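Read the figures in this text as sums done on the coordinates, not as results from a lab. This is a predicted model, so every value here is computed, not measured. Cβ atoms are built from the backbone, for glycine too; each structure is taken alone.
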Structure 1
Amino acid sequence: MENLPPNVMVQIFSYLEVKDKCRVAGVCKSWRELVVEKKLWKNVNFFPCRVDLATHWRALRRYFTDGLRTLHLRGFVFTSNETARCLTDAILKDIRRRCPNIVELHVDEANLTSVDSGHLPPTLLALVLNRCITRPGWFQAGVAKGRLDRLRILNLKRSKEICDGDLEDLAFLRNVGKLECLNIAYCHRVARRGFRSLAELINLWELDVSGTNIEDQDFDVITNKLRKLSVVKFEEVCKSWRKLVDEKRFWKNVNFFPSRVELPTLWRALRRNFTDGLLTLRLRGFVYTSNETARCLTDAILKDICQRCPNIVELHIDEADLSGIDSGNLPPTLKVLVLHRCITTPGWFYAGVARGRLDRLRTLNLRRSKNICDEDLEDLTFLPKGDNLKRLKIAYCHSVTRRGFRSLAKLITLEELDISGTNIEDQEFKFICKNLKKELRFTKRKSVKR
């Protein structure tokens, strides 16, 4: 260990939990100097081990700097030591002074009745108070002093004493605030007055009211005034609401893009709510995230969609690994297929073309998808003579070469082609224009080789 470079040591220390980092600091002077690096204290998570005030104070004064972005704390509520505290006004003031760049604060199972929200850091973008105990009007000081003006995500799930007054205080955020996501699930003290005050949060697009006492009239008031509201979670409210959720008109256009969903979630939605009324489906995978092995689509799901949703016409998939998916299971009714930043295999479209799954396709968007090659474009030329493909986007598909570009000349119905960022040359470009009799619109050719 002594012969390792300092940067390698810091990288090793970054995998340790907070308590282990503190122990490492006591080994020797050189290790103590490495542990103080800002990189190691960017995201601090005290959730696995509950810490009392004394421990929190020591960590705050030794290690917390302007490099801190995220802080997770866990209190002592629901334990045998309920009187112990993990947060005070003095600690909040010190965090605000030492950590001017903190953007997320997560507090779980803590008693915050004696804490003043007016001392919260004004830079917070996300505030999570899960299963905490507050007092009525707890947010009033924070709103009055502008501590929550930048807040975008507020999670109060299962917190006690959250009432109408708290939601009314949030409605007085400066310029109605930037609040986009609000979770008040299982806050049973919220009544009609509190729910109706949510209609003032005009930037809200996600709302979770699961397990609350919200009524149909209040829900109508909220949805009529909040035009940006697109995600509402209330399935567990009551049986009558569950019946309303199952109506086909609510599942005509399904958009999972804001929140990535794994297979179990998609299966539940598919079997409970997907019907012949579904026309558009948007999915977002886990490529380019820390959970790259997770999947959002399988052949079994595609087959079930074909069976349950015979009228689907648009399928949008972003950032998904489709290398294990058979295009022969795509719904044959598709008119628009978007595979944006996805990962496929060479010849991925062969099965779909052979089984007639793409016969009705009018728009195909493969922008920035990996492994799209000459073979895929050649397979598209074997669509039936009367095919409807009018728009094709292969921007930044760097694996396409001369053979693939020349095969596009056989798509006689093509009206629009996006070849931005590809390796097309002037000869292929002229060849395509010469063989397609229709006037072809080329878009975004700034980065094309001339």
Structure 2
Amino acid sequence: MKKAFLLLIILLVATSMVFSAGTKESAGAATASASGTVRWAYWGGEARITRSAQAVLLFESANPGIKVNMEPSGGSGDHFVKVDTQLAAVSGPDIIQMGGNIDDYIKRGALLPLNGYVGTILNTSVIDPGAIEAGSRDGNLYGVTTGANMPALVYNKSLLERSGAPLPKVSMTYDEFRAYLLLIRDKLPKGVYPMMDIGILSSNSTPFGYWTGYNGTPLYKTAENRTYVTPADATKYLELFKDYRDNGLIPPADVAAAYAETNADSSAIVAGKVAIGFLWTNQIGGWQATMTDEIDFIEFPGAAEKNSLWQTQSQYYTVNKDAKNPELAVRFINFLVNSPEAAIVLGSDRGSSASSTARAAGSASAADQKILSYMQVAGPHTSPEGDHVPNDTELNSTLYLIYQRVAFGQITPADGGQQIYDLLIRLISK
């Protein structure tokens, strides 16, 4: 049923006709002669696809000659496998949604510098300077941020209240957090666990990177081209979750593995199997839309103690260097980022906007208010985002496999810690 719904949304956009005569400047109106097709590849669940489709319809109605074809994938892993295959065949999409691995694609020469469009088609004067800097390398602008974002834990408020369990504090130490998990474990219904196993995330370098940063051993330092993580450090991380698993604070490995956690449809917290999960702040709207229970944010344990959280650019809109219609692609990106009309329909799904014109769109939704409230508390508990390990996609996929081997008892945490260290050294040395 959900697949049919998503297909309908995509078909509606692909076959949409012009709904209004005339154009609106704020909706990214093109010149009368501008025409062509733009292919837009991104990842996300049902809520993101619906919001994106609404934005496409707005843009197309204001730009009658331009057609935008969406090419969504369910998760980031599927997205990049598909995009890499297309790029290798020189048949990639015009606009490619990027995450923390943007540097890998810049180094490969896969992305088009956007400097030539700045000031004419792309208005960067209303975008926060830090956001422009985040998408620039060596004086070239490669990625336009979709918005700011923060990692967070999310809890099922309604489930905890029904179970007679106390609600969590927003800020806790690791000891306090473990004690809280033990407390709610005995109050939750049978088969429901205090927390999801965040080590099974397809982007598992995020919780691992938080842990290493909290412990003062950064995953990677670009200037030094080295990691500060030792085998013992990685072992402690694996032992932390083994302790949680052994004490019933996270699901057994086979139960956890049933939830890919790539979107709301594959989420253990949405399925009602856990009380606490992991989200990026921009994801709460999509997750909440699939649930009747209310969810809200808390920090990772220890964040207030060591200022170990960070703000990051959620994703980036980038243009394929072999794009068939680069000018139209940039025009559509400018609309997505700067248009108040686009801001209203897109919300904070891809992060809180870095554009002053988009932020002027109006009042925030309930989900946006939760993001703002969380950022007000967690924002002071941040440090600059750490450097990304080279070959980020391979890091995540291999880290996932190592973590799963430990979770299923195939290797010890010490063996896993050594394998993680060896992985880091190999990726850095490539």
Computed 19 for percent of Cα pairs over 39 Å apart - originating structure among 1, 2: 2
Computed 3.2 for distance in nm of label points 7 Å out along Cα→Cβ at positions 314 and 354 - originating structure among 1, 2: 1
Answer label among 1, 2 for the case where helix-only ellipticity at 222 nm (-39500 (n - 2.57) for each DSSP H run of 4 or more, over all residues; to 500), calculated from the coordinates, equals -7500: 1
For 6 (relative contact order in percent (Cα under 8 Å, 6 or more apart), calculated) the corresponding structure among 1, 2: 1
